[in-house]
Structures are given as structure tokens and as C-alpha cells.
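As C-alpha cells, here come the structures.
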Structure 1
Amino acid sequence: MSQEKWADLPQRFTSAVVMLIIFAAALYLGLTGILLLGFVGVLAMQWELARMFGVSGRRLLAVISVAVLGWLPMVVQPGILFAGMTLPAVAGFLPIMIGAALVKQQRGIYVGYGALLTLGMVGFWHLALNFGSFGIAILAAVVILSDIGGYIAGRMIGGAKFWPSISPKKTWSGTIAGWVLVAGLGFVLMQYSGAAWMVPVVVAVAFGAQMGDIAESWVKRRVGVKDSSQLIPGHGGFLDRFDGFIGGAAVLGIITALFLN
């Protein structure tokens, strides 16, 4: 095993610890902390997405201003979600439409990925409101375990690539290792809850997280960038680090909305 495979580990670990502390503080503060964290995250992601597609200056400011106006009510009056998903979905997607009108190319890709980002954030808000810190913690645990499995197994075992034309570093060994770790979490949850569906649900969420990662990698390849930004040392940008959360939140939000309400 070459040392180059692990060269980025110290920086990634340090950033991960800082992010974990911030996340733990948000969970401790309860719903307000979770929603504030989500608000900051979605603004950073909207900013990165627009920049990747060449939006800058006043146009970029316009996109972010619309994003603030769209998502801020979800923090100030989170119960607005109980009126249905239409309002938050429209409010969340509006900055995407504004940004799409300002980009010069790849408009369809911008709108498509923006729709996934919006779905993921609406799912995050839905989970926070209906299941609180516990629901968000479970989502985070699934995504993190999936990432850990992929990172370690991918470097120690390697092997066939999962989707080499889009994500050349992702391997089948890492993908499956992520499923196995997450299934173990689902089994533990099943013992405490008695719900036999825990295992398939958390594996489905892990798969959604992995597809979120693939989707963001595909977008970056299409627009010709390596990272969405450099806001998080060792991880790139918010979209690079939380692309899995977007996909996982979208899947878990849909499942809970359909079957647990």
C-alpha cells in the first residue's frame, strides 16, 4: 500500500473532526440548531453550484439573495412545512431557476442537479421537523458509515471501479463495504425498534447517498472543475462533502413522507 493513497488523510481527518463538533452542537441545540445548520449548508451549496457554472459578481449575489429569501422562512417559521411540501419546494427551487436563467451553457444540467439539491434539502427539513435530532443523526450515521466503508475498502482492497467514466476513485469493494456497514447499523436499530424494515431502509438511504456522490461527480466533469470550491480543507466544497447527504436526505425524506406519516 503506497503512502500516497493516505496522503490526504490528516487534513481530511482534521476537517472532519471540526465538522463533527459543529454538527454535534447543532444536534444539542435541537430543531433551531439543525435548521440553522441546514440553512448555512444550502446557501453554501447554491453559491458553489452557481459558481461552477460561471455565475459571478452581481448575478451570483442575485442567486444567493433569492436563496436566502426562499430558505429563511423555513428557519424562522419551520412549521410552514406542515402546510405541505409545495411551498418549500417552490421556494427552494426558485434560486435554481434564477441561476439557470443566468448561466450561458449546460442549463439543463444546472436545473437537473438543482432539483436534486432542492429535493434533498426539503427532505432534510421534513426529517428535522418530524423526527428531530434523532432523525438527522440517523441520516448522518448512514452517510458517514457509507463514506467510511468506501474510503477504507476502496484504498485497501481496490478492484473494479463502480462507474469509472464519472467517478474514477469509487470502487465496487468500497460501495459494497459501505452497504455492509450501514446494514449493521440497521440491524442494531432493528433490535431496539423491532422494525424489520430498518435494514433495507438504511441500505436504500446509503445507495441514495452514493448516487448523490455520483451525480455531483458527473456535474463537475461536465463543467470541467475538480472541486466545487475550497471551503472545507481536504474535502473541497460543501457539495463535495455533503453530496451524499443530499442524495440520502432525498431518499429518506421520500420514504418517511410516504410510509411514516
Structure 2
Amino acid sequence: MSGNCIACQEKPKVPRVVVVGLASCFGCQLQITNAEEHLLDVLGQIDLRYWQLASSDHMPDEFDVAVIEGAVTTEEAEATVRDLRERAATVIAIGACATTAGIPGMAASEFLERPGQVYERVPAACGTMVSPRPVSAVIDVDYEVRTCPMDALDFVDVLQRALYGSNKTVYTKTMCGDCKRNETSCFFGKQTLCLGLVTRAGCGARCVNLGRPCNGCRGLSPDANLPSAREACERYGVPVADFDKALEMFNQVNPALATHE
């Protein structure tokens, strides 16, 4: 991610923003509206030219920031993100589908093995299907807002950074450290699988705080140690096969997964 900043470029005073949805449930776009307390303040700083969820208008020819939700699953979607990259100074990918391929990515391995059979009953209007992939697998992405669905306030924070610049570092550590700081008990002590030990930190371990094990929706951390994680599973009586299967939900197309194995 290059971290391009709108404020650093010769662009109009009010940045022009488009919000585009690809293969997803559109839940992350809905999350934007959940930032009710801050939404008007955010909209007051941008010129929202196009929002696929909220309008049937055509996308404008010129804009500065492209916000993309969803995985790339068709040739048309691939062409769309390439076009957005060419036209936008800054690209922001939001949600697990856009950043890790998410749930659509679970079809990736089957697609490679039998491309003509995975999407047997897809309407012709969908066009030609491709193996599901995150936006960053097709184009360079400047900023990401992870988790499924994304957190509305995280989106506000990232948008501010895109508009005005920031030297904030990107999280690479695993989520287990957040659990320690939150003083929450570990699920492995209850012989229950939790992917926090290999998942990228940054959410504050919110699911664990609510009593639910992490399902890894932020994707695999670059600092994850998979062999050590598998040893931990064996030590605590959690089936290693269950651990490997759980990783597939949000890491099916992650090259780092193969690197760590």
C-alpha cells in the first residue's frame, strides 16, 4: 500500500469520492451509514459523486478517491478495478471480501480445479467468472479497512488518513496480544479453536471480548507462525485439521498462507 494522500496532490479542494461494490453482501457499505454521529461531518469534507448502494446514477468520469467493497469474481469486475485505479489518486478497499477475498474467496481452490463447474447456475448477465481474489491481487491499494463487516469508525479513520495524510503504521502483529491487554481468558484453555493467534491485530479483539472465538476475518498476520499455532492446537487438544479448515474462510487466496506452510 503506497498510502497516497489527497492533500499532497494537486486536486480540487473538496476531494471527489465514489463508492463501488463488487461481489459481497454490501454489508460494509451499510456500515458507513452506521457512523451516524460522524457521517455528516465526513460527508461535509468530501464531494460524494457516486455511491452504488444509494443511487442508480452513472459513475462520473472524474474523481479522486475510489472506495471499493467486495471481491473480484468476474472479468468485468477486474476491468472495473483497473479503471478505478487509473482514474483515482487513492484507492481504499473496505471489508474482508475486498481485502482478503472473504467468503467469495472460498470458491477459489475449487475454481482452479474445475472452472466450468463451480459457477454452474450463474446468470449470463454476470459475465465471465474468474477465480475470486481480493482487490489488491489486481491493483495497488493505498488503504484497507479490514474485518467482516468493517467497523464504521475504522472507515472514518482511514478516510481521514487518505484525505489529509498520516504516518500511522499498519498493524502486522497477531491479535493474541490484544487479548492479553484486555485480560480476556483464552479459548484454547477450554479446548475451543480461536484464530486470534494467527490473525492480524487491529480490531481490539472485539469478538473475544463478547465471548466468541476469533474467526480470522482480518486475515492472516504477516507475523503469524503457523507451525507454532498447530503445535498449540495439539497441546490444548484442538484438532489441527479444524484449525487448517478454519483458515480457509478468510485466507483461501492469501499467498502468505502457502509461504508459512
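What follows draws every value from the coordinates through simple rules; no lab data is involved. All values reported here derive from a predicted model rather than from experimental measurement. Cβ atoms are built from the backbone, for glycine too; each structure is taken alone.
Can you spot which of 1, 2 the value 15.5 was calculated from, given it is mean count of other Cβ atoms within 10 Å over residues 164-171? Considering all the candidates, the number was obtained from 1. In this comparison of 1, 2, the computed figure 2.9 for distance in nm of label points 7 Å out along Cα→Cβ at positions 36 and 236 is attributed to 1.
From which structure (1, 2) was volume of the Cα convex hull per residue in Å³ calculated, if the value obtained is 124? Derived from the structure labelled 1. Comparing distance in nm of label points 7 Å out along Cα→Cβ at positions 76 and 188 across structures 1, 2, the highest value is found for 2. Taking distance in nm of label points 7 Å out along Cα→Cβ at positions 196 and 212 as the criterion, the highest value among 1, 2 goes to 1. Can you tell which of 1, 2 yields 0.10 when FRET efficiency 1/(1 + (r/R0)^6) of positions 44 and 220 (r between Cβ atoms, R0 = 25 Å, to 0.05) is derived from it? Structure 2 accounts for this read-out. In this comparison of 1, 2, the computed figure -27000 for helix-only ellipticity at 222 nm (-39500 (n - 2.57) for each DSSP H run of 4 or more, over all residues; to 500) is attributed to 1.
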